[in-house]
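**Student:** Each structure below appears as structure tokens.
Every read-out reported here was derived from the displayed coordinates using simple, explicitly stated rules and does not represent laboratory data. Everything quoted here is computed from the prediction, not taken from an experiment.
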Structure 1
Amino acid sequence: MTLHPNITSEILAALSDIFARNQYAEQTVDARLKANRKWGARDRRLFAESVYENVRWWRLNWHLAGLPDAECLVPESVTDEHLRTLWDAYWARHEATPGSHPVSLGEDIPLAIRASIPDWLFELGAKEFGSEWPGLLAALNQPADVFLRVNSLHTTAGAVKADLALQSIEAEEVPGLPDALRLKERRKLGNSAAFCNGLFEIQDAASQHVAPLLQVEPGQIVIDACCGAGGKTLHLAALMRNKGRLLALDVRDKPLHALAERAKRAGVSCIELGVLDKEVVHTDLFATADRVLLDVPCSGLGTLRRNVDGKWKLTAKEVARLTRVQARILADYSKFVKPGGKLVYATCSLLPDENERQVQAFLEANGAEWTLEQEINLRPDREGFDGFYAARLKRNSPAAA
């Protein structure tokens, strides 16, 4: 396959942005695609796949190109010369099937390099997951499927599936998730009429397990206290049938603007947006909510299939910081739940320190005030979804405590 020099130079520039300038892969790819609007569909796909696959397999590709392993994550070492060496070696292996990874690797190459993961993270995973770690690593290195969450306020999964079929887009329903569809091949749907009319959102199947776990009902007061751009908020609104009060709160205001647009598109009117000051104790919200969702900031290790640069940007120090933030959020925002109400704590991490151990520490610190009702722990090597953890807790009434 012939690759136009302009595409090659853009790929190398994107990799330089990501590894030498610490920019995010998705934003870098999007920016360069927008700057090259004249590219055809084939070239756009080839550019994106080549960048993402080189980021996913960065350490291994560096090794196979004969470059010093110790330098692969040192920004000053990501020179134009090294990038050209890496790319030439990659393209020689992949020219016939770009976007694939058909390399047969010998056991003499350390597994951390074969799996293309930093040593500290490899060692942490080996400690936490033992013999399951190689299989989990292999799953994390596979591209993620595309899942849709159908907006049940306005349509059904069957209707959206039929509409997609008319556009020659195949989708299949997902057992256990009545509003989910899995695309049989990756397609861009952001400009489709159904998406623009609010009939579905792009949302991984693992994430779609969280809102139902909270057991919301129409008419309730519900707080999504770490709502971000609101994927789960919109799911909660649909489960509430757009009836009640759904407070969507975050410490950042930018994601709330995005949520406002998404809610308008989805035809949702029960959402109230608000910015939380993380330095303030929000006593005005204490014991006000029937249900509270805490989708807390986390390492994101469960989403490495789609956030391919996450493993390169994360550090052990950052994981430790995040666990402290999670503990504080759980301790502070759990007070928003009424006695008899329920809370879901959720992360898109795989690490027990961010998941089960975090919940256990909270329960140990709060005596009989809370009861653990249910946990879910999803992994790409088992269910084929992103890695996700969620726990539902019930705040006991004073008599029960």
Structure 2
Amino acid sequence: EALIWATVVAGSLRMLIVEPFTIPTPSMEGSMLVGDYLIVSKMSYGAKLPRTPFTMPFVHNALPGGLTPSYTSWFSLPNLRLPGFRDVERYDAVVFSFPHGDTVYVDPNLVGHDYYALLRRDGIRRAGGDVQTFALNPERYLKEARAKATKNPGLRARPVDKMENYVKRCVGLPGETVSVVEGQLHINGEPVDNPESLQMEYRVVFANQAEAQNAFRKLGLTKLDLGPVSAIPEGIAAVMALTEREVNAMNTLASMVEPMSNAHRRGRLEMFPNVWGEEFNQWDPDNFGPVMLPKEGMTIDLTPRNMNLYRRWITAYEDHSLEELPNGEIRIDDELATEYTFGMDGYWMMGDNRHRSADSRMWGFVPEDHIVGCATFTWFSKQNEAQHGESKIRWDRVMRPVE
């Protein structure tokens, strides 16, 4: 009986108050490191009651040691959030359900994947590997890709509360217009302050290996900061993720430091809204937008541009039927529509490691009902040899607030 009560109390604390979270990828490197163990406050924004109440306690979406779902989906509850202490604010480190995580391949070799990106990739392959050919008839190639996907025994649909959890920094709030110009984030057309720990990729040239090792040691860099390395006539060229402070120091330690270009990522349907278009084809991680974020009660015209930006929001996030007729008319819930009023707020999330983060620039808005909580502090931190070069506890990060 005592064990049952302890399980109930611990499960309630995890559901309503706080929950531990681990940083698995370097997308927030600089602020939150791979191997950080965080405490996520669910009370800050108000705890969400579970959509799937019949679930195994202390596990998220799969039973330990396997890929069997830890929940039953035959009974579900509507979205309901308890009152919180405050709203989401700019620069909060937010944990949320991955918006493209409603469909997944349950496969240990595809952890953290984007099902819709995989579909596009397969569709482009079926179009002979040519993005423009795919863009001429995306419905055809995506239909073929979906037909193949349905034959995969690991294909699963997941409710919002069982999608994979991500952590990013909230940089755009409901109703704001977000853009990125030459790597600088703009809100409503004006540049905003960058997080102190923001990282960008640079091409760094060293005269020799000794010079490179000296720079690595002095700046305390790890394998996760390092990208491709190549020998060049001038010495060694390395792609590195660096903060502004590290760039200033590197200028005195290396022969050359120059920003990396992301122009090669344009026109590949990689960037949100993941469709072919004259404007969208010019977008890359460093030059993006403008995009206006959904705000509850705000009304937009259903122009072709807005349809591309908000199509998934209308259908997948706010659960409306949508039909786009050959004559250009649009029907929402079987009624003719020329405008749309948002029923929910949307947020824009980006990783501090800007060139190594899959975030809203790739998959768009984070709906309010996907917000899980606010990362508050790091209760433990450990680096491993495979990713960092050595294994040790980072005592200076233990019980440290998340910035």
Structure 3
Amino acid sequence: MRIAIFWEDILHYHVARIRALCRAGEQQGTEVHAFALRGASPQLPVTGYQHLLSDRITVLSTGSPGDGMESPASKAQLLAALDRVDPDAVAIIGYRSRVSRGAVAWCRHRRRGAVLMMESSWQDFARAWWREIPKRWLVHCYDSGFGGGTLHADYLVRLGMPRACVFTGYDVVDNGFWRARAAAAHASATMLRAEAGLPERFFLTACRLVPKKNVQGLLAAHARYRQEAGGRAWGLVIAGTGPLEGQVRAAVRRLNLEADVRLVGYQDAESMGQLYGLAAAFVLASTREQWGLVVNEAMAAGLPVLVSRRCGCAPDLVTEGVTGFTFDPNDANALARLLTRVSDGEVDVAAMGRAGAERVRRFSPEVFAENLLAAAEAGIARAARRPRWPYPSPGIWP
């Protein structure tokens, strides 16, 4: 079997996924071809991580700032790459973009397996039945589905994908990396906290500073928690940048939290791993989140997690009182009470962190590779059963 997979750009977690997929492919006699449409994301202040993959990734970009999922040039580059490697199955990210539509058209035109890699779930937005109709048609063009977890698998089935052709385990990170970085930070915690000016105990959040991440809601909850806990309150460290940074800093001042809250900006993987190792617990307060890979990272690092119920990872990663807690992101009072409960010693945070580290083993790069290869096999088999009428050339699909 020969499989092709592509993403828009290569981030840290993509490296682990591709490495695991290549290893599993070598063991099974499967040829893996991985592509990135561009060398870096314009949303991040760093280049991609493709340099860690050596010859296992091909970057298709010609350097144009417009390269990406909606670029006609990127679509043409990917189609040319698929013509060159001629895979039996293609793992395609999403179904809405120009490049994704071109890739699935390539598969249909040649009767090759099209695997839909998807993180969407029914709860992401207020769904209207009439908007689901074109989605069902698009999903029908794919042969198998590969989702993050329970919610994503259910949505794939709801959109018409046969349950037997749906697989989970897409949303994984390099668990071993985060575990090792956190352990190294633990070993020198006192020195590292002093160097960075961090409190001895603090809650950590990591996200882009955009509306759906609800950082200002988290700040409101932390202010109420601070009023209740007084001098016993843990600090709050916010890692990330984004268009709302000015508003977030203004909220910190307005709520009189300058002594309690640290904004440390964007952190690369090495620095982020250190922060996980120094933190006491992790919080993700998003009002909308298809998955939330930072939760995987925090759990792999051994932290208890407090996760919004609007995060797609919550049903699979969070067991109440065991690996962490979930909460309503629109209820600042409830989150404040939860912060108090965790910091006051009411729960065994160390045991919770160990349980979380064990749980996230179910979402490892090795699981990603195993289940993607299974999805590819299912997709190839289903593609072979499709009617033989001709599909239009992918070059003319919009």
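**Student:** helix-only ellipticity at 222 nm (-39500 (n - 2.57) for each DSSP H run of 4 or more, over all residues; to 500) was computed and gave -11500; which structure, 1, 2, 3, did it come from?
**Tutor:** It must be structure 1, since only it matches.
**Student:** Work out which structure the value 2.4 belongs to, where mean projected area of the Cα convex hull in nm², for residues 290-329 alone was derived from one of 1, 2, 3.
**Tutor:** 3
**Student:** Assuming 16.0 is Kirkwood radius over Cα pairs in Å, for residues 106-201 alone as calculated from a single structure, say which of 1, 2, 3 it is.
**Tutor:** Working through the options, I get structure 1.
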